[in-house]
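Derivation of every value follows stated rules applied to the coordinates shown; laboratory data play no part. Given the structure is predicted, the values throughout are model-derived calculations rather than measurements. Cβ atoms are built from the backbone, for glycine too; each structure is taken alone.
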Structure 1
Amino acid sequence: MSRETPVLRLLAAFGCGLLFALGLGLAGMTRPQKVLGFLDVLGPWDPTLAVVMGGAVLSYAVLYRLFLRRPKPLLEARYHLPPPGAVEPRQLAGAALFGVGWGLVGLCPAPAVVDLAAGLPQVAAFVAAMLAGLHLHDRLHGPARGGAARAARAGG
């Protein structure tokens with residue numbers, strides 16, 4: 001692996017994060033009212049989130065198939081894919097907890113980080129609580145075991 005690869009990975013991560021943040025902002029998904037309006041099916045329902053999610057799922061479905069045609073990723077030696085049927089009860093419980101939190105405040109991690117730039121104290125409190133929860137998880141269960149976490153611990 002060349003010495004440029006860690007720099008390219010960092011630039012690719014930054015570019016992807018920037019594109020994601022711009023997409024969130026453009027679609028209005030950094031505004032908790034949008035999320036809460038989608039979840040309020042008995043009130044003035046706002047379908048915007050469904051359109052954004054549909055676009056994301058469609059993009060992912062097409063690009064995933066295209067990328068897997070390559071023998072390996074651009075900046076990795078191999079793909080890091082979970083085995084089929086690898087969903088564990090802990091993951092389902094975590095997804096449910098995430099959904100409840102998202103529904104209560106209308107924020108999820110990515111939009112909350114983007115919203116930090118607005119300087120709103122409630123967003124700062126949300127991000128602080130999220131970071132405390134991540135730290136608590138690592139203390140109780142050890143660091144995350146995902147591919148990105150494993151690569152970070154391995155030094156790239």
Structure 2
Amino acid sequence: MKKIKIFLASSIREFEKERIAIGDIVRQIQNRIIDDGIRLDLFMCEFADNSMSNGRMQERYNDELRKSDIFIMLIGKKAGEFTIEEYEVSKEVNKIKRYILFQDIESDNTVLELKNFLENDKQKGIEHTITIFQKDEELPLIVKDIIEQNVIGVE
């Protein structure tokens with residue numbers, strides 16, 4: 001069975017409802033493709049087992065990220081330090097496909113700096129796809145398209 005690991009990075013509070021909707025979308029796709037021998041594994045930090053935590057939790061999340069095939073980063077009003085750290089860690093993984101989804105809202109300077117930083121990375125050959133979304137309802141459909149693009153034809 002082919003396993004595709006997806007890492008979702010974002011502010012948990014800002015995108016709480018959207019993260020739940022994305023989990024639902026992943027489960028729907030999983031139900032459709034399970035007979036094709038493909039298993040989707042979505043990592044969201046709120047579902048991580050923190051009971052045996054030794055050290056910094058973010059390091060455990062980063063370890064999960066290093067095992068991922070798809071990295072999806074959601075950016076809204078701000079870009080938190082852990083979300084930015086996760087993007088940096090994603091650059092260590094050659095096989096990973098990066099998708100950066102920006103909500104088209106008034107943002108703080110950190111988001112503008114991040115957009116410039118991402119553009120500089122692209123010029124350095126660090127591949128990622130940037131998508132701008134307008135409404136919260138669009139986000140799960142965008143993620144659905146991303147996942148389907150990466151699982152159709154995978155064996």
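Structure notes:
- Here relative contact order in percent (Cα under 8 Å, 6 or more apart) was derived from just one of the structures 1, 2, and that gives 29; the source is 2.
- Among 1, 2, structure where P(r) over Cα pairs in 10 Å bins from 0, in percent as derived comes to 8, 27, 38, 23, 3, 0: 1
- Computing distance in nm of label points 7 Å out along Cα→Cβ at positions 46 and 126 across structures 1, 2 gives 2.8 for structure 2.
- Read-out distance in nm of label points 7 Å out along Cα→Cβ at positions 38 and 62, computed value 3.1, structure in 1, 2: 2
- Structure from which -14000 was derived, helix-only ellipticity at 222 nm (-39500 (n - 2.57) for each DSSP H run of 4 or more, over all residues; to 500), options 1, 2: 2
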